[in-house]
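The following blocks contain the structures, represented as structure tokens.
Just so you know, all these numbers are worked out from the coordinates, no wet-lab data involved. In this text, all values refer to a predicted model and were calculated from it rather than measured experimentally. Cβ atoms are built from the backbone, for glycine too; each structure is taken alone.
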Structure I
Amino acid sequence: MSLFWKKLEAIEPYVSIKAHSISEHEFLQTPEERSRLNQTSSCIMCGACYSECNALKVNPDFVGPHSLAKTQRMIVDSRDTETETRIETHNDVT
């Protein structure tokens, strides 16, 4: 599982708010914005998709389905300020 976690960490799977000023309140989302996260947010990082991924068997440098799902989750998150950087980084990692 160490390679699973290493590949996940490579895509920096955390919401970045660097461009936002620090607020005394949380960053709220509309129900529509939140609904975009529903499918990829339900991933429990169990590794089942990673262990069964045929693409990884063909190309060990592929980041894996778990990293793709987490990248998608970050890109559609309205609170994240690093969308362009994530896309560029992801293209470099894969």
Structure II
Amino acid sequence: MDAQTGTPYWEHAGNGAIRRGDWKLVPTFPVPWEPYNLAKDPKELNDMVTENRDLAESLLGDWSQWADRVGVLPIVRIIELYSLRGRPAIEASG
């Protein structure tokens, strides 16, 4: 959670999220980012990107700034590092 804004952010092995009010933006590697309205869709079944592209871009911008600030590595880079060390990519997923 960001101490200044109270916005929760998270990331683990290529999956992550940001939550702002009723909206949550999530990727599940390798699926791209998808916004969900948790008040209307608490089970996250209906990707709302088509109807909410501007919101999704705003949330992704905030998440990207957070990720840069805390040093999140993109999952593809982590997989590359595992490969360079001769370890299976599946180990990179935690």
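Comparing relative contact order in percent (Cα under 8 Å, 6 or more apart) across structures I, II, the highest figure comes from I. Each of I, II could give helix-only ellipticity at 222 nm (-39500 (n - 2.57) for each DSSP H run of 4 or more, over all residues; to 500), but the derived value -9500 comes from II.
Taking 2.5 as the value of distance in nm of label points 7 Å out along Cα→Cβ at positions 16 and 56 derived from one of the structures shown (I, II), identify that structure.
I
Taking distance in nm of label points 7 Å out along Cα→Cβ at positions 32 and 48 as the measure, the highest value among I, II is held by I.
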